[in-house]
Structure I
Amino acid sequence: MKEINLRKYYPHYTQDTMVTVPDEVAALLQEFVRAEDAQRIRTYRHKAMYSLELMNEIREVPASGPLPEELLEQSHMRELLYKGLQSLPEKQRSRLIAYFFIGINTYEIARTEGTDESAVRKGIRRGLRALEKFFEENLR
C-alpha cells in the first residue's frame with residue numbers, strides 16, 4: 001500500500017489530500033503521469049521545423065497529437081468536470097463515476113449498494129441533469 005497526494009493528480013484539489021492506495025494503482029497513476037509528460041515534451045520538440053535553406057520561412061510539421069489549444073481546452077474541460085462532480089452529493093457522484101468511468105452496469109452498482117436497480121438509474125439521470133445545469137452555469 002502506498003500513500004499518494006490527490007492534489008498531484010487532480011487539478012481541482014486545492015489542498016493536500018493523502019490517500020492510501022494499492023501498489024498497482026499507484027504504479028498505474030505514475031505511468032499515466034509519465035506518458036502525459038512524454039507527450040508534452042514530444043509536442044514541444046516537434047512543433048515546427050526550421051530550415052536553413054529557406055532562411056526566414058518556417059515549415060510546419062503536421063502534429064500527430066492534439067494542438068496546444070486543444071490540450072488547454074481539454075485541461076479546462078477536465079477541471080470543470082471534476083468541479084461538477086464535486087458539487088454532486090456523494091451517492092450520485094459515486095454512481096456516475098462507477099457507471100461512466102469504471103464501466104460498472106446499474107445492476108452491479110445496485111447489488112453493491114444494496115438498493116434497487118431503478119433507484120440507481122434514477123440517481124444517475126438526476127446526477128446527469130445536475131451536471132448539465134452546472135455546465136450551463138459555468139460555460140457562459
Structure II
Amino acid sequence: MGSADGVKEIRGSEGLSPEGPADGTLCSAGLPQFAELDDQRGGAWPATQLQGGQAFTFTWHLTAAHSTTDFKYYMTKQGWDPSRPLTRSALDLDPFLTVTMNGGRPATDVSHPGTIPTGRTGRHLILAVWTIADTGNAFYQCSDVNF
C-alpha cells in the first residue's frame with residue numbers, strides 16, 4: 001500500500017464485522033503468529049508522511065486473485081493513542097475509500113487512487129481490508145502514517 005514503510009499485511013477473517021479479529025488484534029488479523037504487528041512499539045514503526053486532502057494511490061501486489069467483494073480503507077480518529085493496539089473504536093468506521101469488486105478477480109498488481117482525509121495531525125494508522133467474496137476471509141494491511 002503506497003510505499004513499503006509501515007505496511008503490515010495479514011490474512012484473517014470476516015473484515016471489520018464483530019465476527020472478525022478481536023479489538024487489539026486487527027493488525028495481526030487475530031493470528032497469534034503475527035501478534036507482534038499489534039504492538040505499536042510506542043508509535044515507533046516507520047511511517048509514511050502524508051498531508052490531509054492529498055491524492056494518494058494505494059497499491060497491492062496480490063499473489064492470489066481471489067473473488068473479491070471490496071477493498072476498504074479506514075483511518076484512526078484524531079486523538080487516537082499510537083502507543084495502544086488498534087481497536088474498532090479508534091477507527092473512523094466510515095471508510096474514506098471503498099473499491100467495490102462485486103465478486104470480480106483483481107489483477108496481480110492493483111492501484112486504488114484516493115484522497116487522504118483531512119483533520120488529522122500526528123501519528124495515525126490506515127487499516128486496509130481486502131474482503132474475499134467466496135469465503136469468510138479478508139486480508140488486512142496496517143500502514144503507519146504521520147501528518
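The table for this structure:
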quantity	calculated
Rg/Rh (Cα atoms, Kirkwood Rh) from the coordinates reads 0.93; which among I, II	II
Among I, II, structure where helix-only ellipticity at 222 nm (-39500 (n - 2.57) for each DSSP H run of 4 or more, over all residues; to 500) as derived comes to 0	II
Highest-scoring label, criterion being relative contact order in percent (Cα under 8 Å, 6 or more apart), among I, II	II
Structure (I, II) behind the derived value 10.5, 32 of Rg and Dmax of the Cα atoms in Å, for residues 79-126 alone	I
Which of I, II leads on FRET efficiency 1/(1 + (r/R0)^6) of positions 23 and 71 (r between Cβ atoms, R0 = 30 Å, to 0.05), largest value	II
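Bear in mind these aren't lab numbers, they're just calculated from the coordinates by the rules spelled out. This is a predicted model, so every value here is computed, not measured. Cβ atoms are built from the backbone, for glycine too; each structure is taken alone.
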